[in-house]
Structure P
Amino acid sequence: MEKPTVERSLDASIKDGTAYAVMAGLGETSYVGACALFLEASPSQVALLVTIPLFLGSCAQLLTPILIERTGRRKPLFVGGSLVQALAWIPMGGALFLPAPWGFWTLFAGFVLFFAALHFTVPAWTSVMGDLVPARERGRFFGRRSSLCFLLQLMAMIVSGAGLAIYKGAGHEKLGYAVVFSGAFVARLLSVWYLNRMEEPPYVSRAQDKFTLWQFLARLPESNFAKFVIFVSCMNASAHFAGALFIPYWRDQLQYSYVELMTVTSMIVLTMIVALPFWGRVADRYGNKKVLKVTAFGIATLPALWLVSGHIAWACVLQVWSGIAWSGFNQSVSNFLFDAVSPPKRARCTAYMQLLMNLGVLVGGVAGAFAIKAMPVDLGFATLPYPFWGLLILSCLFRFATLLFFIPRFREVREVPQIGTARMLVQSTREAAESAVDLVAGFVRSDNEEEERAGVRSDSAGGP
């Protein structure tokens, strides 16, 4: 494809991402989970809401590579799937006006459709983006794109959280959710419009690029990429064992208000805005595995830190920690796929990876939903203030076990400098700080030069 065409497509992709981010900030997991509580769902039902639809939706990805290979097209698949995802907000909004328990189960069904449509688009969209973005610029491009998206998501999250608080105070909480979900619907429609403006590079399918999920899993003992996928899946399972129950914990046990809930969820997004470009540069230079190793350690320590306090200030600190760790982890997972898999195989490998990752989410979330009901608070040697703390302890152990077992078992696929982890972080942080200082200094110099030029023009105009 010609360079101007590629640039226009990437620009449309950035605009699509910002519109999608607004939708995510207005709804998706945070406020859909809170809406489920408003519809009288139990904490266990909320855990199932944020895990089962995600897994069932990811099963739709298995159809996408087959359709790509038969039609040779990718754009109609991700545009059409995105449109269906936008329409999924209609039954979710309608659930607000149904009696219990029909309201919750309608919301649940709409969320299944939401994720099925989303994941149907992922292999096709990932395949196209892998063709459009040059390999040497992936970390930086996706880092910048994600930062901008998270900025818009943060703004939408703040607006929706504040709006829900106002509507609740006025006694119209149901109407507040309806307005928020309607905004999410409109934002996703705008995203679909920008997706339709992208150009699709030619796609060539070869017989040797076709393989089944079972063939993929059978290569686990010798496949570097398969080992990487199992690592990410197990980390997802370990994280969602407790992570799926944070919203009920914050709202029911810690009694966070809508404003406080909006604050803690916004902190992680705000942190990602700053952290993503940093991790993108680090991954481009030192490789994705090094970033995965560092960020997985940060993710593993998080549950233990939640045991220190439930105060809103400490929660914000931990959300900053979480934003730093998860931003680098998730971005490096995506970029590792681009590096490890050839273009013709990307759609199929994306589908299999997403399916196994979301299987981890399902296993972890469902296990946590059942464990919270049976978790004792009296451990003999200590008494826990909440059953959720028992899940945090187990989640911490699961995460460290996953990290220690899998990290040595897969390798970096690019040629990168051999450098220690600590030195990499120190050097990258120093370079980032120097770049920030140079940027500020450049702005100051520009302002001073402009003032000097203005002064010269003023003297000339006022002279005899």
Structure Q
Amino acid sequence: MKKHTLVILSLIACFNAIAQPKKIVADKIIAIVGNKIILKSDIDNALLDMQRQGIELSPDARCMSLQQAMSIKALVLQAEKDSLIVTEEEVDADIDNRIRYFISQYGSKDEVERMAGKSLYQLKEDFKDGIRDQKLATAMRNKIVEGIKITPNEVKAFFDMIPTDSLAYYETEVEIGQVLIYPKASRDAEEYCKEQLIDYKKQIETGKKEFGTLASIYSEDPGSKDRGGMYEVNRNQKDLDPVWLAKAFTLKPGQVSNPFKTKFGYHIIQLVSRAGDDAVVRHILKVPQVTQVEMKEGFQKLDSVRAKLIAGTMDFGAAVSRYSDDDASKFTGGMLQGRDGSFLTIDQLDKDIVLMWKELAVGEYSQPVEYTDERGKRGVRIIYLKNKTVPHRENLKDDYNKVSQRALEQKKENALESWFNGKVKNYYIMIDDEYKTCAALKMWIEIAAGR
């Protein structure tokens, strides 16, 4: 049962994320939990999806997948009994996010439909029950463990049980923040961008050039340039600039917008087609060029900010809030974030920051340095070295937060295990004979047998 609870969360997320649904010739019910059935095709598709994600399947992967599926069904049963609510809007939003992910992976809506052998509407309908179950199971799991806390004594006891030769070895890690500004281009540079886009619009509307051809040559958006500026979008997407997205849905098919401005630069958009809240568009982005004059002003601005930080008349968080143009770190107090929080290894930093922090002592601020982002946009930044660790074997003094988080997760898994032990025996359980030798299903098999 222990192994059961330790892996349930990792598989809840991927059990129904079927990026390429396949028709199963022969299907049958292989398990029942309460009034919830699990089909052979559910497990087949789950395994296929893991393989597509590059996950190496263990010899007992089929048994483990069925165990996870049964666990999800048990959590859903209790969630329904406890009247936990998952709204249609939440389910639809999750489905839309997955469909957008599939489109980004396969290149277009048509290709997703071709690979799936179904329309997007059919795919969305196929996903509904699975995603609803996934969200209910997650909500029930969270309810079970929501009040669980960890004490320092429990953390120490957890750490003391780890064999010395199993303790993690950490390379140097740093906590680094930045204040990043993008100097504004001159009015003349902005006007030049608009004039270029007006010219492109005229060429398109008079039939001299195709929109896709001009986008491939002139657009400064690396994300769509190679596709002739094309994007497939949904009106409710949260990962796109809202001004840009709103403009796309004001157009008629074939219509080209006038030049308009977003935080990325100036654009024109053409609506290719639209079906409800989904649309196919093309766009051209032109970024006003920043000259050395504007860059010099940026350096002077950050020189002044750095002086205030060193003098102590302004703290780093206030400097970030007031001056930084970096959306990614503006709401983390300027601190860069990695896989496990704000402590980053060298390989998680861009090469310029690596060179900068090595010249700093903890608590120091760098001189302003020029920065160019992935779109080629020029900026100026200063970085702040908040903390630095030396290579070391894991210990409570230096790594308490990491150890306590693992100890807390272990305590939650123990609580989840106890919950299953107490609840599952109250459900009707059926398991197909083919799976009755699965070690991972021992508890379920015993309950099904009436023991």
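Listed values, structure above:
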item	result
Top of P, Q by distance in nm of label points 7 Å out along Cα→Cβ at positions 85 and 357, largest first	Q
Answer label among P, Q for the case where log10 I(q)/I(0) by the Debye sum over Cα atoms at q = 0.06, 0.08 Å⁻¹, calculated from the coordinates, equals -0.28, -0.50	P
Among P, Q, which structure scores highest (criterion: FRET efficiency 1/(1 + (r/R0)^6) of positions 141 and 173 (r between Cβ atoms, R0 = 35 Å, to 0.05))	Q
Computed 62, 39, 29 for Cα extents along the principal axes in Å, for residues 117-276 alone - originating structure among P, Q	P
Per mean count of other Cβ atoms within 10 Å over residues 157-164, the highest-valued of structures P, Q	P
Computed -15000 for helix-only ellipticity at 222 nm (-39500 (n - 2.57) for each DSSP H run of 4 or more, over all residues; to 500) - originating structure among P, Q	Q
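FYI, it's all coordinate maths here, none of it is from the lab. These numbers come from a predicted model, not from an experiment. Cβ atoms are built from the backbone, for glycine too; each structure is taken alone.
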